[in-house]
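Below you'll find a set of structures to go through.
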Structure P
Amino acid sequence: MSDVAREAGVSLVTVSRVINTPEQVAPATRAAVQAVVARLGYVPNLTAGSLATSRSRIVAAIVPTIANLVFSETIEALTQTLAEGGHQLLVGQSGYRAADEAALVETFLGRRVDGLVLTGCHQPPALRVRLRQAELPVVQTWDLPEPGGAPVLDMAVGFSNVAAGAAAAGHLLGRGHRLLGFLGADEDRSRLRLQGFQAAAAAQGAEVLTALLRPPATMAQAAQRLVEMVTRQPALSAVFCNNDLLATAVLFECLRQGWDVPRRLAILGFGDLPVAELAVPPLSTVRVRRGEIGTRAGQLLLARLGHGGDAATGALAATASRVDIGFELVVRGST
């Protein structure tokens, strides 16, 4: 930094402002310093800067898997929103394992991140205590606490997975199906959707067959379990799949078996991935605004960190600890 200041003929403070708060420096001075930075190849020491300002300008996000497309749009929107506020994103993969999520939290806290974005609202009690002790902004995503459950840690952006499952059952029951199937991974959000699905079915005297796969559930596993379910209960006439990839696998298996969709077996997915609309027949599904989850989570964090942008965003962070983005049932040819 001293070399840059000397070459540009400015003070160390001015160089620091050009790097950290360029809007505070006159355009001509800023351009001169930036030209010297480029010519000398100067790279700011971000670790030293974070010690001096108590801000790393890094936010960490933990997702169950990077292989599942449902999370990629959320991460992309979160990255873009944070970048607009001068923050970068670190991403960790928990593999649906609570111990791995806790280890990642410790790693990110050790890196002095400015905030955390978690997937789900069902962190173990010990991890919840650790996060509260850390006293940094935390946004839980892809879920909202249910009545009687653990409260929001700090902020949350998502929807009720229980209500989404109930809506899925209501649609299939409305089509006259009485023996329903649920096919998904054995993890928190999937079990919540199953809970709502089973409750809505039981309220109308319908039966639910369940197949929970070890996460991350694969398309091959879904196809195999579908055949097992139909073999066990030939009267099965509709299946709700926990995501659109599993639903696509089920659709392919029906084609392979010669089972007409939806007359022999109705298929309902979750997520409204691009493949749902392109499938033949197009998949009915539960649409979730995946990108909006990332955008709203990023806005809440930036507002809390003092980079809220417009007044509306700042007001959102000041008044809302939980943001319900809802969901939408999209009916297509598979049901």
Structure Q
Amino acid sequence: MRVRRRRRLLRAAWKSRELQAVQDRTGRIRPGDVLLFSTVRNEHIRLPYFLNYYRDLGVDHFLFVDNGSDDGTGDFLAQQTDVSLWQTDGSYAGATFGVDWQNGLLRRYGNGHWTLMVDPDEFLVYPFCDTRPIRALTDWLDDSALRSFSAMLLDMYPRGRLDEHPYATGQDPFEIAAWFDSGNYTLKKNPVYGNLWIQGGPRGRMFFADSPEKAPALNKIPLVKWHWRYAYVSSTHALLPRGLNHVFEDWGGEKASGVLLHAKFLDTFAQKATEELERNAHYAESSEYQAYASRLKAHPDLWCKWSEKYRNWHQLEDLGLISKGNWA
């Protein structure tokens, strides 16, 4: 595992050479700041709400990699005073689906900080998030000697066809994608990295019903007290050293956890899926996007009679999807 981690760090150093600074405001980062890292491509429509959501949670500085956007994403981000921006036209797949670029930035700027790594359609919800900023969570994690915090990806979707509900720039996506699966999840322990592997939800039942073992992974570890020796190995599904993946209890009880509300299923999704399929820059020769493209032709309705409408984190706790652990 040490050899694998060193290789990841060497890849990060090499692939960081592909990044060109567009707007570097990292000199404004202060000790103790909470930092957010993200790789984006053509996400201008999502970014106003995304930035405001995480600003309201208490994120202090954003570090973005723009991978060849042509919709104004780069110009918009460069104008934000709490954003540092790098641009690359390098291969997303060749950078381990963006992980190498982010590992490089995390190594350089994240050391000693609580860091959040999320996609622009992922929104962190944790216990007490309606009354406590993210710094309250990270302070508690520090006091509890915990270095990482898990959040299951919770796919959100509208009721009815995706194209019946147009999304506008700056809009709260969960005004549209307000529903989720309260059950229908499987989990197992990954013997290599020691993390939990979670699958299922609407993508599992709708797009991978014939091959559920190929459904996208929903386990994420997006919040980490970073050290320059750490490295993500597969998106935010797993890290090295392996101890960072132990975000669950083996012998009963529960560790605190959250969810990432996943706003993938908006009316923009069909176009995005087609674009990503043409790029062929995703895992396993974009097999996930092949499944999307195949089923989206029939304009499916992801809602079913077991769907739950999202209210708040208390509801998710009652359903067993998040946990306070011993945080009171």
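Rule-based calculations on the coordinates, nothing more; no lab input. Since the structure is predicted, the reported quantities are computational estimates derived from the model, not experimental observations. Cβ atoms are built from the backbone, for glycine too; each structure is taken alone.
Given that Rg/Rh (Cα atoms, Kirkwood Rh), for residues 109-300 alone, derived from a single structure, equals 1.03, which label among P, Q identifies that structure?
Working: P: 1.03; Q: 0.97.
Checking each candidate, the match is P.
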One of P, Q was used to compute Rg/Rh (Cα atoms, Kirkwood Rh), for residues 141-212 alone, and the answer was 1.02. Which one was it? P
Work out which structure the value 22 belongs to, where relative contact order in percent (Cα under 8 Å, 6 or more apart) was derived from one of P, Q. Q
The value -15000 for helix-only ellipticity at 222 nm (-39500 (n - 2.57) for each DSSP H run of 4 or more, over all residues; to 500), derived from one of P, Q, belongs to structure P
Assign the value 19.8, calculated as mean projected area of the Cα convex hull in nm², to the correct structure from P, Q. P
Out of P, Q, which has the highest value for FRET efficiency 1/(1 + (r/R0)^6) of positions 29 and 261 (r between Cβ atoms, R0 = 30 Å, to 0.05)? Q
Structure from which 3.9 was derived, mean projected area of the Cα convex hull in nm², for residues 125-172 alone, options P, Q: P
